[in-house]
1. Comparing distance in nm of label points 7 Å out along Cα→Cβ at positions 8 and 112 across I, II, which is largest?
2. Tell me which structure, out of I, II, gives 22 once relative contact order in percent (Cα under 8 Å, 6 or more apart) is calculated.
3. Hey, helix-only ellipticity at 222 nm (-39500 (n - 2.57) for each DSSP H run of 4 or more, over all residues; to 500) derived from one of I, II reads -5500; which structure?
4. Looking just at mean count of other Cβ atoms within 10 Å over residues 16-23, which of the labels I, II belongs to the structure with the highest value?
5. Can you rank I, II by Rg/Rh (Cα atoms, Kirkwood Rh) and just name the one with the largest value?
Structure I
Amino acid sequence: MNKFSGKCPICGQEMTITRLHCRTCDSALEGNFEPTRFARLNSEQVDFLENFVRCQGKLNWVGDELGLSYPTVRGRLNDLIRAMGFEILDEPPAETRQRSAQQRQTVLEDLAAGKISAEEAIGLLQTDR
């Protein structure tokens, strides 16, 4: 069976699925159907996704498997994310995460020492997210 890439082989634009057919009972359904996010991927992206899942999402394993550097693997993952219609989310740098953890620890220590009330601690911890 032919694989469907979701793109027109002539002009490269997105195609619309208009007919579904069951090979078992020979029934058919016609209309306009939107392809899944996975149908938007080209064959290289599908191969990468399969390796990513098989490697349990560990980018260093994917890199070892495909013989690619970590930055290249990260770039391909970002391309895959965009191809599926998602935005790339920026993680805060490690220093920011560490500073947040230290601020939470300070709030908890102040609570334990009686310097602030439980309500104040809750408020401070909620604004730290």
Structure II
Amino acid sequence: MEIKRLLTNICAKDLEESKKFYTSLFSFNVDYDSDWFVHLISEGRELELGIILEQHEIVPAEAQGSVSGVYLTFVVEEVDALYQKAKELGCNIQQPPEITFYGQKRMLLVAPEGTVCDVSSPTKA
């Protein structure tokens, strides 16, 4: 069966705080905004991210609370510029940009709802 769409939903205790994080840093646009769910889309509408109120009845019980073993990777043009913006916004920076052995420059952030975000850009050859 062909997959038509893949939407990642992040469970959050505070929708506004998480919405502000993803729209401020990654330039997502708000496509839908309610008191229990926020749908974000990228400029070209290729990427989607949902933020859902953690305790909402639609969220499976198994998905409520702390999630482990998952992190989001955002590949950006210039991780250093995003690092500066993250510092200005007071984001929870776990690791400043570092060059990796696999040819990326990467930083790690923790979003307000606790999601680890790997923000990377290719290193110049």
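Quick note: the coordinates plus some simple rules give every number you see, no bench work behind them. A quick note: this is a predicted structure, and the numbers were derived from the prediction, not measured. Cβ atoms are built from the backbone, for glycine too; each structure is taken alone.
1. On the way: I: 6.6; II: 1.9.
Comparing I, II, the top value of distance in nm of label points 7 Å out along Cα→Cβ at positions 8 and 112 belongs to I.
2. On the way: I: 14; II: 22.
Structure II accounts for this read-out.
3. Numbers: I: -15500; II: -5500.
It was calculated from structure II.
4. II
5. Working: I: 1.24; II: 0.98.
Answer by largest value of Rg/Rh (Cα atoms, Kirkwood Rh): I.
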